[in-house]
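Quick note: the coordinates plus some simple rules give every number you see, no bench work behind them. Because the structure is a prediction, the values reported are computed rather than measured. Cβ atoms are built from the backbone, for glycine too; each structure is taken alone.
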Structure 1
Amino acid sequence: MGLIELFEEVIIPMQVFAEVVTKGKENGMDDAFLIENFTGSEKIKLKNVDIQGLEGLPIGVGEKAVIALARKEGIDYVLIDERKARFFAKIFKLNPRGVFWVLSLACSKDKISRQELKKLVLRIVQEGYRIKEEILARFLAEIER
């Protein structure tokens, strides 16, 4: 299951690609190779983006690139998990969504089962994804409904 099955098009800033794939491969992250394979799809576009004007924001280069690209391309929804970056995305009138939203969408479109959704969420958290316990508990309770 990948983003390409859920969306008509996915645009990834080159800064994010470098952060996730290039550095991920250097660090032996299995997901980096998986993501790199998906970039061969016609639905996934890699784009260079200038983050000029956003340098002062206290967020990562990848998050700045996502915000800059969305503003440049007129994209409303952005995939950002980092809390501070989500805050700045909202300031720029963007609608940030996170990995749990993507997984929920996959479940709602019958791409994964509720059981698979729960397993994926727990795996992500076990691998270091930071989320408040009460938000995680509420999300897991929603899965069970």
Structure 2
Amino acid sequence: MNRMSSPWRWPTAALLLLVAAAHIPLIREHLVEAPYIGVLFILLTAACILLAAAVIAVDTAVVWEIIRAVSLLALAAFLISRTVGLPQIGDDVGNWTEPLEYPALAAETLSAVVATVVLRGSRRSSRESSRRSVDARDAR
């Protein structure tokens, strides 16, 4: 696995920590109201903290893929909970005004977008590098 040394790793780590911080205050209430949601919030918080550390320390395409997947899954779960609803939290349907949802949604969206941009840039530079290798080999 090649280290990417992306200039986006520090801002993305901050975004992931923001996602974690926005969900921590919701854990206790959801463990009582809908325990599976509370557990999912714990898992999301832990994943975001671990990914923040990983993107700084490791910074590989695999880490960026996981960041994108976790961010998109969190966004999807939120949208489902507010539109069609989830078991045990049907009262969240149509509730678009929770104060912690705005920073969480912004951070999740930006994390997914940045991960996509970083991965596309990585693939483009890999293709260009491969092309240069072929050209150099053909020139001999």
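helix-only ellipticity at 222 nm (-39500 (n - 2.57) for each DSSP H run of 4 or more, over all residues; to 500) was computed and gave -28000; which structure, 1, 2, did it come from?
For helix-only ellipticity at 222 nm (-39500 (n - 2.57) for each DSSP H run of 4 or more, over all residues; to 500), the value -28000 is produced by structure 2.
Consider the structures 1, 2: one of them gives 31 for relative contact order in percent (Cα under 8 Å, 6 or more apart) as calculated from the coordinates. Say which.
Derived from 2, not from the others.
Once FRET efficiency 1/(1 + (r/R0)^6) of positions 68 and 108 (r between Cβ atoms, R0 = 35 Å, to 0.05) is calculated for every structure in 1, 2, which label goes with the largest value?
Evaluating FRET efficiency 1/(1 + (r/R0)^6) of positions 68 and 108 (r between Cβ atoms, R0 = 35 Å, to 0.05) on every structure, the highest lands on 2.
Can you say which of 1, 2 returns 0.96 when Rg/Rh (Cα atoms, Kirkwood Rh) is computed? Intermediate values should be presented prior to the final figure.
Values: 1: 0.96; 2: 1.13.
The correct label is 1.
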